[in-house]
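See the structures that follow.
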Structure I
Amino acid sequence: MAPQRYTGDRFNTGEAHSARVYDYVLGGKDNYPVDQEAGETMIQEWPALRVHMRANREFMHRAADYLVREEGIKQFLDIGTGLPTSPNMHEVVQKVAPDARVVYVDNDPIVLAHARALLTSAPEGRTAYVDADMRDPAAILDSPQFQDLLDLREPVGLMIIGILHFILENDDDHGLVRRLLEPLPAGSFLAMTIGTADFAPEEVGRVAAEYARRGMPMQLRTHAEAGTFFDGLDLVEPGLTQVHHWRPDAGQEDIDDRDIAMYGAVARKIG
């Protein structure tokens, strides 16, 4: 599938973008000086930022692997994909099930410019990319990519990783998650990470303030607030935890809880 095209006016390399800051902090190359400057400023405010972001990415890998390996999920909707960084989700799930299908969604034109890296599916499976914003679920659910790739007679893994802290309460945050879940059949799963300042409030608060100063306001949530997004769903053990505590790999390095500002959980849709 050929990726969609953008006109030049959608590219803005003069302001930092969350996806490119994330890419820079993780050591990627698809970022600009403004993103690098923002990332370095945030690291000065909270030196654990790289550890935190890496742990969020690794949660996605483990959650996707769990869903395909343990629950037999073979189709995924990934909201807020970010810049391609191997292993991408389709690489994780197609390693277990080569016929797995993944629909990626992001609204950053820079991500779209690199979308061909997200479309390198195993021959047995398929991937697609949708240019859309989580704040507009209809644009995602009505897209030809969603309609063509995902069979709603079978369970779907809905992945919302590293984006919810940029969705504010006045964006109807809970309603957006519900609308994305609504068309998915029972037996589908929601895997989500949710930003928090519970463990390092001063440091994480300064990072949040820096994002806001650069036009990227965020909302950090307590454990109780994060848990409400999974109301009516059946949480998979160990429930809602800091991401590095969710089914860690054997031999995972010790990580200080104060270095992680993200809760994560996987939950089954039961009706």
Structure II
Amino acid sequence: MRSTLRRGRAWPLRGFGPALPALVFLFVFMVAPLAVLFLRSVTEPTLGLGNYAELLGDATYGRVLFNTFTVATVVTVVTLALGYPVAWLLVILPSRVARWLFAIILLSMWTNLLARTYGWMVLLQRTGVINRTLMDLGLISEPLPLVNNLAGVTIGMTYIMLPFIILPLHATLSAIDPAIMQAASIAGARPRQIFFRVLLPLSLPGIGAGCLMVFVMALGYYVTPALLGGASTTMLAELIAQQVQSLLNWGLGSAAAFILLTVTLILYAIYVRAIGLGRPQ
């Protein structure tokens, strides 16, 4: 009897054996650095929560936090508005055409991020292709300010983020049985009613997953805002880089990074609670 109980107690521990290398790796390269990061945020330059109070209380840093959430929200909304029709198009198109469109979307993901951002810098500048084309068509009389502002950051980040919302949306939309919408049409529902009462509610898991991914990634983006934005659109990732690399203020930089991590975890917890990720169906 005792040997049976011992085997029963040892069995759960035995199951962690294959996962032990991964757990050790996560602890060494993720948990431990995060713990050091938190310790530096509350011990440098003095012990306490002064760095967090400075970040949340200073008007300059408050503006950076506001910029970060504003840009992330705008990019998420625009990306969803553009990505949803593309995802639905991938579902209803013939498979051969859909495969080509999928290949183009994936190719944009595989292209170097820095190269894509510099490409948008060339396109959006005052003498770039976009402004010159609009002026040649007579739509504008002088070049539009499309760089070093929120417009440039939104355009560049939306282009980069589109695949990350198209893919989960496509997976969700392709799993919806077309017979459900056909039944709604036979019952007398108009196309608008079918979309808002049938298709949209059924696609909420994909919308939630895609928006969460885009929003969280946008919160911590550095390269695109740094190249296409300006001083008025400085984001938290740029502030962290400036504090750590230029000013060597590890305490404030660590506090900013920990705030970013905390917000990310809170958003993920909200998503899990709202969408029910991991719940048995």
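Numbers for the structure displayed
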read-out	value
Top of I, II by FRET efficiency 1/(1 + (r/R0)^6) of positions 175 and 255 (r between Cβ atoms, R0 = 30 Å, to 0.05), largest first	I
Relative contact order in percent (Cα under 8 Å, 6 or more apart) - structure with the largest value, from I, II	II
Source structure (of I, II) for FRET efficiency 1/(1 + (r/R0)^6) of positions 23 and 151 (r between Cβ atoms, R0 = 30 Å, to 0.05), computed value 0.10	II
Computed -0.64, -0.74, -0.84, -1.20 for log10 I(q)/I(0) by the Debye sum over Cα atoms at q = 0.12, 0.15, 0.19, 0.25 Å⁻¹, for residues 111-198 alone - originating structure among I, II	II
Kirkwood radius over Cα pairs in Å derived as 22.5 - corresponding label from I, II	II
Which entry (I, II) yields the derived value -22500 for helix-only ellipticity at 222 nm (-39500 (n - 2.57) for each DSSP H run of 4 or more, over all residues; to 500)	II
Which entry (I, II) yields the derived value 86 for volume of the Cα convex hull per residue in Å³, for residues 143-190 alone	I
Entry that produces 3.2 once mean projected area of the Cα convex hull in nm², for residues 167-214 alone is calculated, selected from I, II	II
Structure from which 4.5 was derived, distance in nm of label points 7 Å out along Cα→Cβ at positions 31 and 103, options I, II	II
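Read the figures in this text as sums done on the coordinates, not as results from a lab. Owing to the predicted nature of the structure, the values given are computational and were not obtained by experimental measurement. Cβ atoms are built from the backbone, for glycine too; each structure is taken alone.
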